[in-house]
Structure 1
Amino acid sequence: MIVLDASALLAYMFEETGHEQVAGYLGDSCISSVNLLEVASQFRRDGLSPAPVLQLISSLGIRVVPFEEAHISSVAELATVGKAYGLSQADRVCLGLGVFLGEPVLTADRVWGELDLGVEVVVFR
């Protein structure tokens, strides 16, 4: 299992650099509902319907993990690290879910690879 960052799903959907590598992980992946919202919001900002995002998630069997109270501590712990590395709240949600689940995270954000959070970070480009 691997936790998808919004950047991974967007790269796959728009066939950006690294989308082939992302495709190899999709069969056994999950995404936080917060990061899925991030992707759907990007579609709306670009004047597109978010429906294809939800259809893709369903067709690929990507598990959507609802953001719950149990995840708050894992994400909040990253607040001090996040400030130093410029991590957004959504970035911390993705990383926090990886920490919570004990699973690696997949992202395009190279700075995540510099973090020592006790979670494997896979940078796909």
Structure 2
Amino acid sequence: MQNIHERIENDLQENAVVLYMKGTAQMPQCGFSAVVEQVLNSLGVPFKDINVLADQEIRQGIKDFSNWPTIPQLYMKGEFIGGCDIVREMHQTGELQAMLSDKQIIPSLHTAEDKDQTETEQ
């Protein structure tokens, strides 16, 4: 099992955002994977998609690696974020965009209003 964990570690180290999904970003093979792919694309997030259906070892290996039973699984800068429901909820609340910005994966989304408030607080 070490070999599969090394492959996962390498993917997570080499890519800021990794989505383990059923299918590919161009052709998701399940609705949950499609939702996460659409959220990332709507935010302009570059990500590496890994099709767990193409590799049974990865399909089980990523579940063992994260101790999370379902696919899709989203990672940012090596950190497990969650699956479809978590990503969708974080997107709806703005938490996902803030996290992507904080991790310098997408440009800062702070508005002029936020900047004015920050300057007032100082």
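Overview of values
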item: Entry that produces -13500 once helix-only ellipticity at 222 nm (-39500 (n - 2.57) for each DSSP H run of 4 or more, over all residues; to 500) is calculated, selected from 1, 2; result: 1
item: Comparison of 1, 2 - label where distance in nm of label points 7 Å out along Cα→Cβ at positions 64 and 96 is highest; result: 2
item: Highest-scoring label, criterion being FRET efficiency 1/(1 + (r/R0)^6) of positions 56 and 104 (r between Cβ atoms, R0 = 30 Å, to 0.05), among 1, 2; result: 1
item: Which entry (1, 2) yields the derived value 3.9 for mean projected area of the Cα convex hull in nm², for residues 24-79 alone; result: 2
item: Entry that produces 27 once relative contact order in percent (Cα under 8 Å, 6 or more apart) is calculated, selected from 1, 2; result: 2
item: Structure responsible for 8.3, with mean projected area of the Cα convex hull in nm² calculated and labels 1, 2 on offer; result: 2
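A short reminder: the numbers here are calculations on the coordinates, not readings from a lab. Since this is a predicted model, take the numbers as computed values, not measurements. Cβ atoms are built from the backbone, for glycine too; each structure is taken alone.
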